[in-house]
1. From which structure (1, 2) was mean count of other Cβ atoms within 10 Å over residues 50-57 calculated, if the value obtained is 19.8?
2. When distance in nm of label points 7 Å out along Cα→Cβ at positions 146 and 170 is calculated for each of the structures 1, 2, which structure yields the highest value?
3. Looking at structures 1, 2, which one was distance in nm of label points 7 Å out along Cα→Cβ at positions 66 and 162 calculated from, given that it came out as 2.7?
4. Where does the value 1.00 come from, among 1, 2, when FRET efficiency 1/(1 + (r/R0)^6) of positions 42 and 202 (r between Cβ atoms, R0 = 30 Å, to 0.05) is the thing being computed?
5. So Cα Rg over 2.2 N^0.38 Å, computed for just one structure, reads 0.95; which one of 1, 2 is that?
6. Output the label of whichever structure in 1, 2 has the greatest value of relative contact order in percent (Cα under 8 Å, 6 or more apart).
7. For mean count of other Cβ atoms within 10 Å over residues 26-33, which structure out of 1, 2 has the highest calculated value?
8. Have a look at 1, 2 and say which one yields -12000 for helix-only ellipticity at 222 nm (-39500 (n - 2.57) for each DSSP H run of 4 or more, over all residues; to 500), as calculated.
Structure 1
Amino acid sequence: MVEFSPRMAQALPPHSRQGLLILGFGGHARSVADVALAAGFQSLLFIDENARPGEHFLNHPAQREFGGELPKEWSCIAAAGDNRRRAAQIASVRSSGWPLATLIAPTATIGAGAKVAAGCFVAHHAHVGPMASVGAGTIVNTGAIVEHECVIGDYAHVSVNAVVAGRSRLGRHVFLGAGATVIDGVSVADDITIGAGGVVHASLERPGTYVGVPARLIKSLR
């Protein structure tokens, strides 16, 4: 969780017409930055408590803390890949009163009647189908598909090339691993992780980690 401390305020990159404050500097944050640049953001600033002095991504700096007011036309996005950490980041942004960005890649497609909530990230070549609903702070990562009339809960993560087939539901904090598949009309309850390549062929209710084809519980949270 990023702490916003006025005593550590530092200057934002100058001369920008539109900027994005990115919470995080890990791998997912760099994917977010790539989409932000493609979407036309001109200046980026990463905030990560583990940032080292002088670190940057394509000349966009990273620093450990930030305080003060965002300049006009700047917004902020949570960029932790971990669902609960991202939820905490968004809570911090909201408590600060800063504008929360929703970032959709120019190469992504959003179907007719689909809804993408505040703080979401929809990556390159991802697809959100018609009448689908994607909850707050959710990641639909590179090449992922959320098909027609699906409902994705808050702070979920549909990983690279994963597929949620039509009229399925994912709960809050669900993590669907790379290349995993949820078949049509299936529900996955809150706090469930599906391992990479797993196939969910029947509804899952017990929180925990599932792997394999079909996906089977290997670690329960209860």
Structure 2
Amino acid sequence: MALYLLSREARIFRNRQEAGRELAGHLPELAGPQPLVLAIPRGGVIVGGVVADELGCDLDVVIVRKLGAPGNPELAVGSIMEGSDEPYLNEQIVRTLAVSRSYLGKETETQKAEAARRGRLYRNGRQRKELHGRTVILVDDGIATGATMISSIEGVKAQRPDRIVVALPVGPPDAVEQISELVDDLLCLSAPAFFAAVGQFYQDFSQTTDEEVVAVLDRFAAIR
């Protein structure tokens, strides 16, 4: 694996489009022939769409749903990928919060169903892209705990791509380094020591809608 960490200082991106352009400028040497950008919805699709445009390659989504903690759905205790039966669990958080296996089972089933629904919605009836033998570039607008990205990586590995590259505008140093050990290459523009949430590093971090995700994917389907 190789970690390309461009800065340990905090960067403030104007918006997701700017972050995508900056990532794309550093990716050609890592992309290889016929790469496929796999973006994590929703915000990651805006970033990934710019990357795929700049590299002139295919775009698809990887649907991963966060498993929220009891009473705090924004805190990820794990995640589940579309088409997968087994979730990724952050065992340290699970133990710290004493999350029951019964709760985890119910939350996993709920989020599996939602992942399947979103896959159908976003692709608008199209099939998932074939990953076997390709260089896959996993893109998001940033990571916090890294649970969603780790689940995405494990799901992608099961489909036997040739290489996996992760491209991130921003993430906390410990999560970035952990994820870099799971893939062939990881590019991160900024990994500041003080990290509270991804949104603090964007001037405009407005919520991306399902309609925006569908529009980006439909556009790529029409031109590729």
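1. For mean count of other Cβ atoms within 10 Å over residues 50-57, the value 19.8 is produced by structure 2.
2. Comparing 1, 2, the top value of distance in nm of label points 7 Å out along Cα→Cβ at positions 146 and 170 belongs to 2.
3. Corresponding structure: 1.
4. The correct label is 2.
5. Structure 2 accounts for this read-out.
6. Structure 2 comes out on top.
7. Sorting by mean count of other Cβ atoms within 10 Å over residues 26-33 in descending order puts 1 first.
8. 2
Just so you know, all these numbers are worked out from the coordinates, no wet-lab data involved. Small disclaimer: the values here were computed from a predicted structure and weren't measured. Cβ atoms are built from the backbone, for glycine too; each structure is taken alone.
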